[in-house]
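Some structures to go through are shown next.
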Structure I
Amino acid sequence: MDEHYLADLMAAGLILTDDGRVCCYWQSAMPDYHDHEWGWPVVDDRRLFEKVCLEGFHAGMSWQMIYHKRENFRRAFKDFDFHAVAQFTDDDVNRLMEDNSIVRNRAKILSTINNARRAIALVEEAGSLAAWFWQFEPAGQDRPATVDLPYWQNTKTSPAAINMSKALKKRGWTWVGPVTTYSLMQALGMINDHLAGCQCRVQVEAARAKLIRPSGLIKR
């Protein structure tokens, strides 16, 4: 393999995988997540709620650690069925605080229970979580023409993410700051932040193009 080619890839934040694909540099740390999940559109309410919760747990911590604990989180929080989580009591909080397979942060555990209750109210308001969240998808002209490495490294939030954060906080949600909501938009496929040149970027954009956006009665 040409060393100059590999050096150019590295400078652009890209790597060549063992099977010969060009991908974002972090693909080697979480290949399945990078290739099959990050950036792919999510409109299922339960999986959407899961991503909201895990992004909250992610705040101030390594996403790789949260990702590798995801099955434990699913077990602990009833597979993120927000109707079930909304019924959690103090006994459940104590149980979760003793569960060393997840992140034992009381504030974040309480936030997950609170947000489950807020999720039920949001479904009543908009018809589904997906309908409410996807209203914040930025228009094409509000996105960069090229997602290169400097943009990826320096962009931590956006006007759309700030608006989402404010609207969620207005409704009583917690651990949904503008950096967290931007990360959520990436995870839900509302934006495609795979780097230019990454083969998954093209696949994700094709999936976004085919997506039928959820709709409902929306009040910001």
Structure II
Amino acid sequence: MTDVGAVLVHGLWHGAWCWDAVRAELAEREVESVAVELPLTDLGTDTQVTLDAIGGFGRPVVLVGHSYGGAVVTTAGVHPLVRELVYVAAFQLDAGESVSRTRPGKGLPDTRLPEAMVVAGDEVAIDPDLGPRLLYGDVPEDVAAAAAARLRPVGRMLFRGVPESIAWRTVPSTYVVCAADQVVHPELQRAMAQRATRSVEWDCGHSPQVGRPEAVADLIADRVAAVRS
């Protein structure tokens, strides 16, 4: 059969660069990949950019979303080349939900993320001190500092974007719960993970693609192998 690859979708304030270490690990495991560079203006535009990337890749894919990227893959996952979805501490949204309002989150504890968000006009930045501590709390200091230096503001509309399609209803999915997450509360992750075909739980913070790229690559390679078989 045509070989299977991976398309990687980043979260808020990040860029395709945050997958660099994972992509290097995937290459060692003979898995081709592409990381999408989201405009981070609104969910519809981000979804279309991802659909274009999947089409350009031109072969069956495992579609991976981190954090807000989960909202993107929830819609973009309806592309006919997508064989499986992987959510990493991500928003596995249902109809009518957004990253700022998920039904499973009702009554669940919050994190300090709202405290770290800095709103200026139509953009939301991340506090340069608290933000990296929440995002990269268990990441080696030098790696965290390099990542924090590349963070960028995002559009306010992203927080209200509702997916037009719910791909996980028809496409198999794997959810990675990050049990020490300080951005998306682990209890919210566990609630969303109940929507997935399967789930795993890691004792890590919000950004394993930055801090534990080998583990993320192992998981993706495993799901690619499952699709290949």
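Nothing in this text is a laboratory measurement; each read-out follows from the coordinates by a stated rule. All of these numbers come straight from a predicted model, not from anything done at the bench. Cβ atoms are built from the backbone, for glycine too; each structure is taken alone.
2.5 is what came out when distance in nm of label points 7 Å out along Cα→Cβ at positions 62 and 206 was calculated for one structure; which of I, II is it? Kindly include the intermediate steps, with their values, before the conclusion.
Numbers: I: 3.4; II: 2.5.
That value comes from structure II.
Comparing Rg/Rh (Cα atoms, Kirkwood Rh) across I, II, which structure shows the greatest value? It would help to have the intermediate numbers written out before the result.
Details: I: 0.99; II: 0.93.
By Rg/Rh (Cα atoms, Kirkwood Rh), the leading structure of I, II is I.
To which of I, II does the computed value 2.0 (distance in nm of label points 7 Å out along Cα→Cβ at positions 46 and 166) belong? Write out the running numbers ahead of the final one.
Working: I: 3.5; II: 2.0.
Structure of origin is II.
For relative contact order in percent (Cα under 8 Å, 6 or more apart), the calculated result is 30, so let me know which of I, II that is. Write out the running numbers ahead of the final one.
Numbers: I: 30; II: 26.
It must be structure I, since only it matches.
Identify the structure, out of I, II, from whose coordinates helix-only ellipticity at 222 nm (-39500 (n - 2.57) for each DSSP H run of 4 or more, over all residues; to 500) was calculated to give -9500.
Numbers: I: -15500; II: -9500.
It was calculated from structure II.
Identify the structure, out of I, II, from whose coordinates distance in nm of label points 7 Å out along Cα→Cβ at positions 30 and 94 was calculated to give 4.2.
Numbers: I: 3.4; II: 4.2.
Matching structure: II.
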